[in-house]
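Only the coordinates and a few stated rules stand behind these numbers; no lab work does. This one's a predicted model, so the numbers in the text were calculated from it and none came from an experiment. Cβ atoms are built from the backbone, for glycine too; each structure is taken alone.
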Structure 1
Amino acid sequence: MDRNTLIFLNAIGLSSKNSLSIFNYCIENSMELSDFINLEEDFFKGFMRKEPINKIKNKISSYDEILASVYQRADKLEVKITSILDEDFPDSLRYIDDMPSLLYMRGRPLKEGNYISIVGSRKHTSYANYIINKFVDEMAPYDFIIVSGMAYGTDALSHKRALENELSTVAVLGNGIDIIYPKSNNNLYFEILKEGTIISEYPFGMLATKYTFPHRNRIISGLSQATIIAEAMERSGSLITARLAAEQGREVLAVPGNINSLYSKGTNKLISDGARPLIDIRDILDIYPDIQRAKEKKTEEISLSEDEEKVLDFLKAGVSDVNEICIKSDFDVFYINTILTKLELKSVIEKISRSEFRIL
């Protein structure tokens, strides 16, 4: 019994849960897969349903051919297959309930870092668009890794904004990794391949179903320390991800919205049920204290003059307009612009409009 057994079971359509149950039983009882399927019928009645057992019995004679086909397809598409037996399998997924037995990965290798998931409704309002742009932009200086599901709406917006900010992004699919769904995300799929990672636990060629999307959500939440629900209707699928994240011991951040909006009923309910409201970037950074301390340390190492510190304090207090800074500081416009230029050159702030700045 080895990783090839897990790949074979996955390729013929067994779920991760069934694959691991069979694999573990064979390991514990020192038997091969061929021995397992020849056990007495009465044993299987108490072990699992007939369907997966019958799949193995019907396909085991083609074991080598099926494996060869999977590896050939993986080589052609430059897909890496990693199983729970491999060292590069994500540690964050090893101990979640119903862990995936293996992952198909395409694009850049997963790296260590601060993973955060962003999910929401497929149908969304301009408010969700604003929320995603605002928080992904504000997360950019901290090198977060944005995880989502590459579906319509919120997922696609999250991936695109991450790429625009040169952040790594991970797309977890609800179908085989060789299938692009929805078709409208064709360009996005290949953009993610260049700068991020595409993941699926489903075998090559497997189409999405109404069950695979909610099932893959446990991987989206499991990869990340926290999950943001940007916007959600009362019965939104993103609420499944929120529940899974909470069950996995991850933080759930919900963006409050207008109580009259159908698209905020789900997020407002999450907050009333105990989710952390997401109002400010600090709500995110509080969950990642190490990354915040590292950023603060880096800022402290930059030498600033007394007047530069004074202007920076105004920006920290939310005063971002040049004219308003002039009024509050008693400095003239020319001197303020000189200080702001120096802060820009030191990569402490950046210009966001003709007369507005923000802290990096």
Structure 2
Amino acid sequence: MTEAVFAIPGDKDRRTGGFIYEARVLKELNDIGCATQHLQLPDSFPDPTQSDMVAALAALRAVPDHHPIILDGLVFGAIDPDGLAKVSAPIIAMAHHPLGLETGLPAARAAFLLQNEAAALRHVDHVIVPSEETARILCRDFDADANRVTIAPPGFDRPVVNRSPTDPPLVLSVGLLAPRKGHDVLLTALSHLRDMPWQASIVGKAHDPAYAAALRGQCRDLGIDERVHFAGEIDQNALSSLFNAASVFVLATRYEGYGMVLSEAMQFGLPVVSCRVGAVPDTVWDAGVLVPPNDPKALAHATQLILQDRKRAEELSRLSTQRSDALPRWRHTARIFADVIAKVKAA
């Protein structure tokens, strides 16, 4: 018998952190006996057309009132709050991070999303978030009820680790080619290290073709295009090979609600260089060097430190492995969801 519905826009199997999280939780819920149906909503969210908004609300209203709906954050943050109020099924919002905090949004759009998400929160029965950081933001800035917010950290499979660093050393970064991920800052940082031996690989799908083209143009303008490879979206086996080949993982992010790829890098024993923003400090702990966001010189210095100081790199590698050993499995994450579903159904 169906226990719940998981509403996700478009292709649930896209290889970005939020979609990987949701697709895996959906699978694990069913594997542990909490039968959860997948409801595919229009893929234009978080910028839905009027017809897609109507279609999404109609699909949500069609769900029986005894089946809680886990609602993906791209939909939840942008959905019409008045329309959401007319959905009879209980709503469990899955909020990876507030949409209005996305880097690069026009000010008016960011303000609308922040206001819209605060309004939508008034019509949900519970909220699931991936980190203490996102829970804190929702309670502090969006007036969410802390008693109705549950933290469900992402789970992780244990990878096959076979470190074989390349020569010259590989600087690896993984993240959607979008302003929030800070690849522009990384490229400028790498340009400060021209006199050192290194190669770099940036893995991630182009969120905006124009932005991706701008990054490649920046690379050429900085004179490092022969040393930086934009790998695009790759499968897990290819990504694991890059993790094993890398000497350092660098993510110049401007904000993370969790940052799953940071934990993934740590599972491979990689020293991490990232930014002191959002949930990054709680994710990386002492297994990396954190610098202020939008500071390419600081990022370059931290990367140089790891590439040149073997003792420091080995210590950070040890700490990465140690910290990642405590990461939860996906089954644990799914059980948190199942407990929330049961709680909402019993209310």
Structure 3
Amino acid sequence: MVFNVQVLRAFAATLVVWVHAQELIAEQDILPGWARDFGYGGVDMFFVISGFIMVRTTQNKDVRPLAFIKKRIIRIVPMYYFFTFSTIAAAMVVPQAFNSTNPEFSHMVKSLLFIPFEKTPDRIYPLYYLGWTLNFEILFYSLFSVSLLLAKPIRLFAVTTLLVALAAMGTNVQNLADHGVAAYFYTRPILLDFAFGMLVAWSFPSSARVSDAKPWWCLLTAGAAWFVWGGEVFPVATLPIAPTTDTVLRFGVPSALIVAGATGLELAGFRIGNNLMRSSGDASYSIYLSHYFLIAGCIIVADRLTLGGLGRILLLPVTMVAAVSLGFITYHLLERPLAGDFETYHRIRTRLAVRRWRKNAE
């Protein structure tokens, strides 16, 4: 049960790219509301998938908390630190392009330690603002790692109960922001997305077999329709504090339906994508972290060239393809080596050696 979920990770990463690439044509106002908005669900889908994967990878194993958190740190931290320091360096070189990024020492420390803070008034972002999602991920990983000390039958119940309690607190306690940024940030309803993913994984034990694919196609279709057009029924409330994190009904629930449908389909022998999409899923973290640098550069170039509406529209798909391609390159040349996998560099070195040998032989 990996292939289809990896395809969904690729889809989620592409949605985030789509959200930021739209800035190229923001002044044109040519997109219908649903086409502008559904890309914001990429984060919810990532969170649902995270909950799913954490349960799936520990379901039939005795994983120790320290081993679990160490693996997650190796997966998350080096790449995030690289892009955080890259942002700090870029803000020092071209500060006019990073108006809201003031590389203060306290902000840097909090960013690196995944401590939420107000980057500017009412905007809770780290120095590299895409890292706000990682603050939630680290919280979830921490809670999940502690649950590994519990007996398997009650792990899911314990973490789910805690996530529901935090989300309920954030929804029902008045003026929670007055108790500090962390109190507000870590009680957002979006935390329920992790619980949804965990419940989906729990509903598909490793021994599960599916013979009829029709119900899962229906579930996937219903989830996709809700994901794209659900804003008509469940609009996202406009809150004074960013980022927007009250998206559970708008994107969290349909993301869970999509993940459940895709999982059931794979058990029934159906794949919802191809190998390229699966590879994009493998590179989804790199796509997520790297794409904004390229998109921001394209926007700066388009502004300086004073590109008109048509030029920006034509540049939009090119920018998206380039951003995803950069993610692939980042995955092979940076993410995997930072995790200790130097296969790509070994291959490059071997090819260069073969070329030199052939040249000398001639």
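See the values below:
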item	result
Among 1, 2, 3, structure where distance in nm of label points 7 Å out along Cα→Cβ at positions 73 and 289 as derived comes to 4.6	1
Structure with the greatest value (metric relative contact order in percent (Cα under 8 Å, 6 or more apart), set 1, 2, 3)	3
Source structure (of 1, 2, 3) for FRET efficiency 1/(1 + (r/R0)^6) of positions 201 and 281 (r between Cβ atoms, R0 = 25 Å, to 0.05), computed value 0.50	2
semi-axes √(5λ) of the Cα gyration tensor in Å, for residues 169-216 alone derived as 20, 11, 8 - corresponding label from 1, 2, 3	2
